[in-house]
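Below you'll find the structures, each written out as structure tokens.
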Structure 1
Amino acid sequence: MKSINWTGEVLARKEALLSDLAGLLKIPSVKDAGTSEAGKPMGREIARALAFMLGLAEREQWRTCNLDGYAGYAEYGPSESADYIGVLCHLDVVPAPGPWTSPPFEPEVRDGKLYARGAIDDKGPTMAAFYAMKIVKELGLPMKHRVRIIFGTDEEHTMSCMEHYRSIEKMPVAGFAPDAEFPIIHAEKGQINTRIVLQKSGDAGEQVGTGQGEMELIFFHSGSAANMVPASAEAAVTGELSVLKAIAGQFNDYCSGNHLKGTAALQDGTLVLSLQGKAAHGMEPQLGVNAGLKLVHFLRDYDFQPDARHFIGCLDDYFYDDPAGRRIGIACEDEIMGPLTVNVGIMRYEALECTEPSFAYLNIRFPLVADELRHVETIRDKVGKYRFAMEPPILKKPHHVAKEHPMIAALQAIYREETLLEPELLTTGGGTYASFLDNGVAFGALFPGKENVAHQTDEYIEIDELLQATVIYARAIYELANLDF
């Protein structure tokens, strides 16, 4: 076969790729239970994103299927082949709070970077994979196996989309998720996802003192996604005016002393405290500044009503400034996957009786050595001392593909030839769709040494690297489609 100029093929389609990607990025595909309905289980906007990608696939005359709105796929290759290769992408994105330089759902190119929510996680890599398969098709290359790009819709939450897919479809014989980092991630930490819910005074069958405290915490809000380090937090406090004025001054000193940005606004007898942290992906909470826990730590020294004291005390005692889980008693690590991490991604307290219960959402990522069931019991016991009850956790086992697998060697060769870099095998605390495959790895699209801005304000993908990833994915699709398993 004549040598293929893969880079030239990608560059010839650059403008079309960027145009289609811009159309996808304009869809604010954040999960929205308020617009959920039959066929649109994740809400209206995610359904739009799925329809958009399936529409592009139909334009290419690929075989397509919408699986009840949970997922969809676009397939190319010999329909008679028994097995298929999977490229597992997701179309949902996390919310986009904070001060963006340009609106998060109005993609903009600045200095060779394409800015938008989802640019790197995971719409940019999804479009790279789509155009990679388009190139393989348009070149008319032979394939032993079918290749199926699977579009998920709930990756940022519970991955119910892939659970649904697995329940009705045969799984790929092998494949990759373009939803992490290059070179190759062959091992992923397990996860514990759960809410701990505060049982209000009397609800837990006990009385917790009769004093109402010097002040009252009206509400505490921080975070909007469990797998993000919350970048902001806000609390409202009432009490004696002189006391509130003193607290405002102390809060300003606390922020100044800890290099934090915050404001204290006093109006009509209510003090509203706002604090800014730094967002980060929940798999690496140590890289962020958890605004909620920083505000909790400040409030710990004040005398609030019993429910508020329990809420603040639990979060401060067990989670403040401790992403490794030492205070709660679950810290562990191993040589393959590294340390366990804990992210408290959402915190809510409401004093009013008519509101939803107060809670905190925990996103815990653990290595192979961890005993997740024992960790669950440890957390349940510890938070119970503060009258929190743990909801049934969602557990995800660690995932590992042996380095000797033939797919690993094929992907390593492609990466080495296209980048001239050594294709070392990596592990991650992130959870990708690759873990749903016995033989699944995460493969890009972030290149080594580059800033990881997934889940952060001003998320972007470098256009040159988007194109290089497309080259790598085109070769990967072609070579895996002809590999013997």
Structure 2
Amino acid sequence: MNKLTKDRFPLRGRTMARERNERLQALLVEAGWSRAQAAAGYNRVAGETLTGERVENSKIGRTHVSAWVEGTEPSGVAPAMLCEALSRRLKRAITPQEAGFAVPTSPAQEALDWRVDPVIALSELGSGVDASRRRLLAGGVYSAAALALPDSTWWETMSEPPKGDAPASGKRVGSGDVGTVRELTVAFSSMDQRRGGGHGRRALDEYLEGEAAPFLKGRFPNDRVRRDMFGAVAELTYVSGWMAFDNSEHDVALRRFNAAVKLAAKAGDAPLSGHILRAMAHQALDLGFRGEALEIAQASVHGERYAAATPRERALLGVVHARALAANKQNKQAAHALLVAEDDLREAHDGIREPDRTFFFGEASLAHETACTLRDLGDPKRAITQFRRSVRTRGAAFRRTHAVTLGYMGATQIGQGRVEEACATWTRVLDAMEEGMYSGRARQAVEDMRTLLTPYHRRGIPAVGVLDARAAAYLSEVD
């Protein structure tokens, strides 16, 4: 075996003994896998990811998994490969940290350090690398540790104007360039709402890396244009992160959000920082990091991030904060936050210039988030009422969110034993998906649908069999 193989794979390379890995054992039990089955799942991932001789060299057997459970630390990309296999089996993201592995520092993890210059991070997007392989090799960056926010001193330092003169060799950047970045941000945001985050993000990243990021190194006529450009690129970076989040590429999304917050801080744009932190809290909630989500949501409504925001944006920040409070069983605070968010949205009117990034947030979105909050507060009946309100009031331009709302509503209905109603709701999800939607969140709704229908397969309900067969056919086509 050559040196490259020994360094890269866990077969006969370096190992580190430690205590028994109870976390990995618990995940294997949850997955219903023997150690041989876990090895088979690992080998499938390796076969899809690697090529040629490297596939053969990377194969493992039952004894490898046994050694990892007993405390031997695998090297190279082995933790990420096993976690990818477990993620597919369990239908949720499993990180190496959750599996009890010690993850070495990688470039992706280093980029999450709040001290790392966001311009450097943007120049290393790696848009030419296949997305699935990039996600695997990232080594499970998404973790609770990566969600810790910097202190107040960091924010103050980031917002200070740069010291010294701009580089004479940099390209001159004007307000027209800022406008172009903003126009493209709106275009990609609109496409995301219609088609989902899995459609077009590569094109966005290519523009972000090749055209927008270089603007940040240019020569600005004044500090106002500099801040505007940093804010514009921050929003574009945020949209890339949101699209990755929607497509279930969570580690990629976290890196984009991290970079976007840094850029917004450099722009001195507090409401934009709050907007991005709100997205980070939303993602953390979806992935089950409830405590971290609440801390981030509280940061999003802190100080000028909320006070300087427009009414529509305040409502958006506030309702996600309410969801985080509800997820953490702070019921009274969550109910109060919902009322404040409703009041904020009532204050929005045509005479107030709202930022383009809030174009999607209105009555339908508020109802969706309110429904999620009520669901988490243990009030499914009122949650269903709000889901219906969201579906009824949402425009055709927001098909992706519409599908997600329907998915959540169906899950809440079947939780109340309203099986036929849930089937009717989920049928509309498949209608939207089959028209051409590329959204990991909407696809997850279809997978959850099949899981929740399982107990009803033998009860003679015609709608259940028809819907499950249709969902299975859809998933087989998109896998």
Subject >> Structure responsible for 3.4, with distance in nm of label points 7 Å out along Cα→Cβ at positions 26 and 306 calculated and labels 1, 2 on offer >> reply: 2
Subject >> Parent structure of the calculated result 4.7, given that distance in nm of label points 7 Å out along Cα→Cβ at positions 58 and 378 is the read-out and 1, 2 the choices >> reply: 2
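State the single structure among 1, 2 that was used to calculate helix-only ellipticity at 222 nm (-39500 (n - 2.57) for each DSSP H run of 4 or more, over all residues; to 500), giving -20000. Please report the intermediate quantities before stating the final value.
On the way: 1: -9500; 2: -20000.
Among 1, 2, the structure yielding -20000 for helix-only ellipticity at 222 nm (-39500 (n - 2.57) for each DSSP H run of 4 or more, over all residues; to 500) is 2.
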Original post:
With relative contact order in percent (Cα under 8 Å, 6 or more apart) derived from the coordinates and found to be 11, which of 1, 2 does the value describe?
Top reply: 2
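For FRET efficiency 1/(1 + (r/R0)^6) of positions 242 and 362 (r between Cβ atoms, R0 = 30 Å, to 0.05), find whichever of 1, 2 sits highest and give me its label. Walk me through the intermediate numbers first.
Numbers: 1: 0.20; 2: 0.95.
Top value of FRET efficiency 1/(1 + (r/R0)^6) of positions 242 and 362 (r between Cβ atoms, R0 = 30 Å, to 0.05) goes to structure 2.
For structures 1, 2, calculate volume of the Cα convex hull per residue in Å³ and state which one comes out highest.
Working: 1: 153; 2: 162.
The structure with the largest value is 2.
Each reported figure results from applying straightforward, stated rules to the coordinates on display, with no laboratory input. Worth saying up front: this structure is predicted, and the values here are computed from it rather than measured. Cβ atoms are built from the backbone, for glycine too; each structure is taken alone.
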